[in-house]
Structure formats: C-alpha cells, structure tokens
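Next up: some structures, all given as structure tokens.
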Structure I
Amino acid sequence: MTEQAPHPESRVRLSRRRDAFGQPRLELHWQISRQDVESLQRAQHLVAQELGRLGWGSVQEEEFRCIPPDGITGGFHHMGTTRMHASPREGVVDPDARVHGVKNLYVAGSSVFPTAGFANPTLTIVALTLRLADHLRTRLT
C-alpha cells in the first residue's frame, strides 16, 4: 500500500451513459505514473535492505514490468475529486473548503484532499469538518 503522487489526468467525469434514473453515470480515469511505481519499488528495496541489515528477515521484492502493474487495485477511498488549493486553476475549493467562485457552497470530506495516503481517512475528514464548522461559526456570528 502506498500513496500516489497527484496526476493531472486522474479525474472523475460525467459520462454520456445514463443510469436507471436517467442521470449521467460517472467515469473514473485513474492514472498510475512511472513515478508511483518507481517509488513503490524503492520503498520495497529500502525495507528489504534494512530488515536484512538488522537480521530480522528478508523481503522478496516484486518487480513491476508494466505501468500500471498487473493486478493493482485502489484502496477504495476515492479522494481528491474536489481538491483543495488556493488557486481555482489548481483546485475546486479554497483553504476554507469554499468552492471557488461560489459564495455559499462548501465541501467537507475526503474529496478536498490534495493527496491521499493509504490509511483510512476518517480522522482527517473529521478534523477538516471541525475546522470548517469553526470557520462557518466565525462568519455567521
């Protein structure tokens, strides 16, 4: 399990296909870069070296021959679809979680993460939501 570097071609789009209710279906465009694979291989190598040096065991390093590697899957924590960034060219929401260009629309959740680690995101989502609640309270009082 590893974190991916942000990739400008990874995105979610509305499809021309429709669901049973006539709504556009989503299309997921998930890109894995050479950097992602090389980082994973480098991490495996460093762990293998250190475990061997300490005499704690050995690691059979996996060599990936194609990008994306065969059999790779995500962690089912889809994040970053409304990325947070100060610039509207680089993200959907600003640092206060407000959608750029929309006065009264905020997003709370893992979709605002600029990157996503491999671990469960729940505590970070709660922290961002509490931060947004504090921000809104100061604006409304």
Structure II
Amino acid sequence: MPILLQINVTANWGSTGKIAEDIGKLAIEAGWDSWIAYGRGNPTSQSNLIRIGNDWDMRIHGLQSRLFDNHGLASKKVTEDFIHRIKEINPDIIHLHNIHGYYLNYQILFRYLKEYDVPIIWTLHDCWPFTGHCAY
C-alpha cells in the first residue's frame, strides 16, 4: 500500500489543517495509507497522526524566534526525532504545507529530504517560504 506523509503546523483544523485532512481522506479512498505530521493542537483525523514536539517545545521555539530572529531554526532535537519517524513510516510521497509555526527546524528537515529519494510536494499557502517572516 502506498504511503502519503503530509507535514503541516495543524491537522484537521484551520485552513491548512483542513486542506491536509481532505487530501488525506482522498488518499485513503484511493487505497493509500495517510499520515499527517503536525505541530499544534490535539486534533482527530482519519489519517494517522504524528505530533512533532509538544507545547513546551513550541513555546521555546517561539521565544528563540523572537529573541534571535531565527524562526524555523530552533526545535533541532524535535526535528531529528521526527526524521526517525519518517524513516519508520517510509512514505512514497511527502507533501509539505506550512512548515512554520514554531515546531520544526526546516534546515534539518530539508537536509534529510534532499537525500530521501521520493517526490516532495510543497504547497505554498502563504509567503513565509520566500520571505521568512510573512505568513500572509
């Protein structure tokens, strides 16, 4: 059975979380195993869920972002732990949504994804990927 892994700040709530949930439902209907990795909240989903870090990790990341202007560059251990989960799941496709939101270190993730030989899709829901600050 093929495996889809989506990564987003939320799962099944908020605009991007609902989009990821709907994509997961379609994947399941098509016979795929669907996973959503997320950073915030306590959602329910038809997909398998992986929480990346916890509320404390998110707060520390947010504080570091404000003090050192390094949004997306904290959460190193949490991201390394998540990469171990990716290896266990062994997805056939990885779909990135919002990777900002104080839960993930994008440099560590991208370093890993560069070596992982599967299609990577990145839906740009806002300007953050090319501005580093603007979530509009």
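The numbers here are math on the coordinates, done by the rules we state, and not lab data. What you see is a predicted model, and the numbers here were worked out from it, not measured in a lab. Cβ atoms are built from the backbone, for glycine too; each structure is taken alone.
Can you tell which of I, II yields 8.4 when mean count of other Cβ atoms within 10 Å over residues 14-21 is derived from it?
Considering all the candidates, the number was obtained from I.
Where does the value 16.4 come from, among I, II, when mean count of other Cβ atoms within 10 Å over residues 22-29 is the thing being computed?
II
Please compute relative contact order in percent (Cα under 8 Å, 6 or more apart) for structures I, II and give me the label with the greatest value.
Structure II gives the largest value of relative contact order in percent (Cα under 8 Å, 6 or more apart) among I, II.
Identify which of structures I, II gives the largest calculated value of mean count of other Cβ atoms within 10 Å over residues 38-45.
Largest one: structure II.
Hey, log10 I(q)/I(0) by the Debye sum over Cα atoms at q = 0.13, 0.19, 0.20, 0.22 Å⁻¹ derived from one of I, II reads -0.77, -1.18, -1.24, -1.33; which structure?
Only one of I, II returns -0.77, -1.18, -1.24, -1.33 for log10 I(q)/I(0) by the Debye sum over Cα atoms at q = 0.13, 0.19, 0.20, 0.22 Å⁻¹, namely I.
Between structures I, II, where is distance in nm of label points 7 Å out along Cα→Cβ at positions 30 and 62 highest?
II
Where does the value -10000 come from, among I, II, when helix-only ellipticity at 222 nm (-39500 (n - 2.57) for each DSSP H run of 4 or more, over all residues; to 500) is the thing being computed?
The structure behind it is I.
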